[in-house]
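J.: As structure tokens, here come the structures.
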Structure I
């Protein structure tokens, strides 16, 4: 593993990502399944035997189960994703989109539910729902037959068809349950131990709309930061920014209203934080702090706005990556951890722009950050 200490002079080389298992089809679409192998897909959180290919279809093995899933090689923002699935008898599964690299697919990204029951009154867990929060317009599913699906995501518009019938027609930003979900992520097939089959998977990419600013992706990005307090030990370990106490690293650029996303991982009993609207002087200056402290009964656990509001503690496993999402706009701030809103506060008094700071607050207890992104609002 390559390592770079903060303030050392080293440049990074961009990584080139290859798309495997994909071939161009008619109409500008790209095939995501060759009918013979799982090239271009990887099994997550389960054995390789959880998914297999038979008679030109991807099949879920009955011995596999949640949270095992099959993940696309690439991430997508806006797209037209089409394919077919076969239902026979009791089947429970789903199609993930905008799924995160780490964390809960259904709550950080989205899931279209696949279920064999043809409910007369659509529910939030029916076939075609944005599970488990938005019911479909109609339940349209055929037993012992191939069903075709189409998911057209062009943020904020989300439309879904099953067997040629429109069953979802949403403005995602008008739905509180969905408006803060990830806007780019993986496609995936869910395993709930039922032998569902998928075939003819293809995608047509649509233009990106998001404009995120990279704060850290690798060693070269350390030039965007400065030490604002103490003598912290921050090290660039390729895509991971490793921190040990005590002190702060601050962005050189200032932000007032913004959305911040990243992944965080920490050792048990660590103490860290994310500061915003600071004067660039750490705790000694003007600041607000979102606590990163994975101790359930602590005074201010992870997600809390320190001094102002305690979070609803999100259960976090030590040394396991979780998605962190912070939104700051005018007097409002909101924190999501792994897809759960754990804290909202509407009485911010400091409305000036300021630095964003990462805190290392306990010597010998490391915290790691990666894929740090910010977007001005």
Structure II
């Protein structure tokens, strides 16, 4: 995830956001860094926070995003990620029936529960919905034992996955987020996890937008109040313990102006709020800021050729290169015309080339500064040529180097 948020914010005047309730006092949260050239973000009360454009994979603004914090129930996002991974790999199914162990009895009366019972069968579907919508600690334990064999082994899987996703300042000690000295993360790491979850498992992500779920005749609402306040918000999750404060990761998807076939997604992470209402208000303010203070531009469509460079020692003399998925760039509003792409291809390109093989990069430059960079890949394979073709191209390469 690229970070270009380096300007330091001055205390901002109260922004006008019709959908958000007015703040009772001046914001007391972490000061902001943000993209140079952008208007300063609104003040928030969160101890640690970050705003990410998930479509362009850029950090737009943040405050103490690398500070160690307790994740509370946001831990269940990693639990969900591994469960989705198991579902996607057909290791388990939504219809599968699970018999929870005695471990679910450990969940206290003051903890979030979906009210499953030990030794009483329940479907994976209900456990997944109970964990995500009702934030059931008991459901998370049952799913962890199913996927990992034991809660302890599942925690090992969580930590391994965190490292794979680049969550370098995160360590898990349980599947629910109960306070523990060895259970910690950062707002920046949680933003990485959230964007991966949305991108990697779109078929399951929509569960986070479900507003209520009933199990055992007990109906419980989704604790993410933004689902009712903003129709473009479709996830993700809340968290709270006395030590962690009130936390919320929210994501919204809105239309991309000028592109009927594309949308733009933002993710906000608010950690350590002192009031439940603050996490809602601050998330809403930051989402509105991200959509109004920045423009997102689709530079290249998936599969769109950027160039057709020469290939040596291949059955084809040229190869189309480009990107495999839509490539976006997000810049402060009004500055999109200043961004210029600079394509740099590896030279010489030697066959064989695989479909999707990285063959260069594109730097996006504005006012002489690189604001983003992404790889360029071969859009089709180029098999190796026969012996005579390889010999001939070797001669051509030899003479080209002498020039």
Structure III
């Protein structure tokens, strides 16, 4: 039995052999804990580093149960992309059937049905299954075992049960568990180890920084200081009646200058967070994006909403004036973007019920980041139209 510990390792109990990528048995001594944050210095075993990095083991993506069916004359291939570990077993051995870069990418009739079925049974992640005449044959049984693949996931075979996943593996007899810490479909592998360049011979992976006191504590403290500091500064400026006092950038007023500077900092911070995610530092990405999205919400409430008073118009024809139109475009795009940002961080931090989780997680993140860039560009345009022209 494999127990997925919350934000921690895989705890393996009972008879289950552990093997390296060459098939050699690894000594375990009974129950053992396997690293799943990707940063242990004693891989494949856990050494407690997940506590220092603030590892977040939550599933960020939804839809791992979505299966596409590719029907042929005799055999139907069922494909679950969300749990594909990109082992290459299918594309390397039957490229006529499994066609990279083509649509549809699977042609069940391009090879003998028995050959296709035999290859599908070799898919180590369980992403591929097959049925013949609408009947799915039972999975072959074997000794319970876990194979530590080279720079990849744990491949589990032999009908080993797994608990605390929130979602059972699509194929009970063979599945892949993430060990790079970056999968969006944890605890199952989704192939992200390729994108982040996971290297089992390193301790902390590239892009993973462990601050004093641990990632979570440091991020909470830094975020609290930033949000409280910005809020206090804006309220103090307003209380002192210095809202329109001379600023520190170009020829603008104090609050617009502060808002512009913070927007630049915000977009830079969010872009840095996207880089962290690309490098596989998911915990730092989560904390980083949460801080900047909340800062954006503070700016919207305390500065931007009030600034719309200056863009009020009496007739639709007034929108033909750039200094009126651009602020309203800024407000429209900004409202959608900040709403998407708040939705995403609520999901990342486990505050949304599962029925409200976003299916196209990566797409929405990229669109939201692009939205923040557009909002920043419109912010520069507003500053130019109001203070520099």
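Bear in mind these aren't lab numbers, they're just calculated from the coordinates by the rules spelled out. All figures in this text were calculated on a predicted structure; none of them were measured in a lab. Cβ atoms are built from the backbone, for glycine too; each structure is taken alone.
J.: To which of I, II, III does the computed value 3.2 (distance in nm of label points 7 Å out along Cα→Cβ at positions 89 and 369) belong?
T.: Label of the source structure: III.
J.: Where does the value 1.06 come from, among I, II, III, when Rg/Rh (Cα atoms, Kirkwood Rh), for residues 257-360 alone is the thing being computed?
T.: III
J.: OK, next. Name the one structure among I, II, III that mean count of other Cβ atoms within 10 Å over residues 49-56 of 21.1 was derived from.
T.: It traces back to III.
J.: Then there is this: Could you figure out which one of I, II, III the value 48 for percent of Cα pairs over 30 Å apart was computed from?
T.: Traced to structure II.
J.: For helix-only ellipticity at 222 nm (-39500 (n - 2.57) for each DSSP H run of 4 or more, over all residues; to 500), the calculated result is -12000, so let me know which of I, II, III that is.
T.: III
J.: If you don't mind, another one. Determine which structure produced the value 25.2 for mean count of other Cβ atoms within 10 Å over residues 33-40, calculated from the coordinates; the candidates are I, II, III.
T.: Clearly, the read-out refers to III.
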